[in-house]
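Down below are the structures I want you to see.
Just so it is clear, none of the values below were taken in a lab; they were calculated from the coordinates. This is a predicted model, so every value here is computed, not measured. Cβ atoms are built from the backbone, for glycine too; each structure is taken alone.
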Structure 1
Amino acid sequence: MNKTTLTIIILITLSFSTMAQDAKEIVRNAEEKFNGEKSSYSEMVMTIVRPAYTREIEFKNWVQESEESLTLITAPAKEKGQTFLKSGDNMWNWNPTIQRLIKLPPSMMSQGWMGSDYSNDDILNESSLVSDFTHKITGNETIDGYECHKIELTPLENADIVWGKIIMWISKNEYLNFRAEYYDEAQYLVKTHLSRNVKSFDERQLPSIMEIIPEDEEGQKTLVEIKEMEFNIELEENFFSQQNMKRIR
C-alpha cells in the first residue's frame, strides 16, 4: 500500500469518526436543551384525540440529568394525585385512590401512558437517546424555516430498546427537535413525533406543542402543550423518592 492510498484511508476513517461524534453531540445538545443540563420543571397539558372522544390530562414533570424523573397528574379529578417515578433503572406508579405503589416492569415501558400515544418510556425518559444508540447524520432538510440535520439512531446491541431505529430532524442553530420517526425491528414506521410553535421558556427557545401520530391508527393522535418550563432548578436530595411520590403537589 503506497502512502497516498494510506492517507486517503486515514482521512476517510477520521471523517466518518468525526461525523459520528458530531451526530451524537447534536442529539446530546437537543436533549439538554429540552431537559436542562442538570434539571428541569415543566407544566403541560396533554390532549388525547380518538375518533369517538377527546380528553385532557394536566401534569407537572421534574427531570434531573435524564437519570431521574417524577411526574404528577394534576387534572382531571379522577386521575389527580397519581405520580410516576423513575430512579435509575427502576420505575413506580403511586395511585392515591387505592393507596397502592406499583413497580412498573420493563415490559410496560412501550405501553401508552395514561391511554395516550406517548409511551411510558417517552414520559419517564427510561431510554437515553444519547447512550443507548449509535448516531449518524444522513442528510439535511428544512422544517418550518429551520435548517435541520437528519440523524439516524440505531440501538446498541445490549440496549433494552423496543425500536429498530429512530430518525430525528434537529435544527442546526438552536438544537430543536422538530421531527422524529420511530421504526420497529422490521423497519416499519410505527409513529411520528412532530413539534412546532417555538416559544421562549426561561430564556430558551423551544417548540411549545408536540404531537404524536401513530401510523396505523386513523383519526388518532396525542398533543402535548408546554405551559411553563424552568431549567437547572435546585431540587432536594430526596426529591426523587417513593416517599415524595405520595406527598408531592
Structure 2
Amino acid sequence: MRRCRLLLLLALLAMLATVGAWAQSRQVVDLATRPAVSQRYLLLSPAHFDATLVLLVGGGGRLAIADDGTLGAGAGNFLARSSTLFLEQGLAVALVDAPSDRQGAPYLSGFRQSPEHATDLRAVMADVRQRTARPVVLVGTSRGTQSAAAVAIATAEAGGPDALVLTSSVLSDPKSRALPQMELDALRLPLLLVHHELDHCRVCQYADLPLLTAALKTPFTLRTYQGGISTGDPCEAYAYHGYNGIEARVVQDIAAWIRSVLPR
C-alpha cells in the first residue's frame, strides 16, 4: 500500500511538471461570486488554443487549489490529470475548485444542482470568456456531470457554455437527482456523451445510458470505450470509470468533437 501511494505521488508530481511545461500561461483566479463567497479556479493556456474547457471534477468537487496553482485533493481525477493532454490538443483548461463556503465536508454534495452553484459557475464562464476570448466548453465527469448539466440548464438563456461534454454521467441515483431526471428539454447546444462500456460505478452503469439518451431532445454525439485498466473502487478515478490507461484516446476524441461543432 505504501509503495502504491509513493508511485501515485510520483505520477502526480510528474503530471504537474508536465503541465507547467506545456502551459504558456498559468493563473490562479479568485472571483467574488456571492456575498462573502469567492470561487477559485486554475486557468492553464497553451500558446495557441481554439477553446477553453471549464472542467468540473467528480466526487466532492474539491481540488484545494493552492496560491501557486498546485492541486491538493482530487489531483488524480480523470479531468485533472488529463489537463496536460488537453493542452497538447490546443485547448485551454480552467480547473474549478469548490467555492469558499464549500471547502469543508460535505463539499459539493447537495450543492451541485443549487442556484448558488449556477451563480458561481456562470461567473467563472464569463471571466474565462473575457480572459481568453474563445468559446467556452463545460466539461463534467462523474458527479461533475450533475453540476455541468444543471448549470447548462440554468444558463441556457444567457451566460451558458457554447458546448457541453458529459463523461461518466450519473444515470441513476437514489440519493440525488440523476441526469435523466433533470429538465433536459432546456438544452439547445452541442452535446457530447462519453462513457466506458465497463463502467461498474453503481450510479453510472453503462446499461442505464439509454435512460439519458431517451430523455435528450437536443442532438448529441455518443462516444463509448472499452479497454484500459481498472484498479480500486469502481467509482474512483483509476477504474474504468476514470478512463485509466486510455486517457489520451478519450481526450483526443473530445478535442476532435469540439473542433467539429464550434465555429472557426
Work out the source of 19.9 here, i.e. which of 1, 2 gives that when mean count of other Cβ atoms within 10 Å over residues 39-46 is computed. 1
A value of 16 was computed for relative contact order in percent (Cα under 8 Å, 6 or more apart); which of 1, 2 is the source structure? 2
Ranked by distance in nm of label points 7 Å out along Cα→Cβ at positions 119 and 231, the structure on top of 1, 2 with the greatest value is 2
log10 I(q)/I(0) by the Debye sum over Cα atoms at q = 0.07, 0.11, 0.12, 0.14 Å⁻¹ was computed and gave -0.21, -0.53, -0.65, -0.91; which structure, 1, 2, did it come from? 2
When mean count of other Cβ atoms within 10 Å over residues 47-54 is computed for each of 1, 2, which one produces 19.2? 2
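Identify the structure, out of 1, 2, from whose coordinates helix-only ellipticity at 222 nm (-39500 (n - 2.57) for each DSSP H run of 4 or more, over all residues; to 500) was calculated to give -6000.
Source structure: 1.
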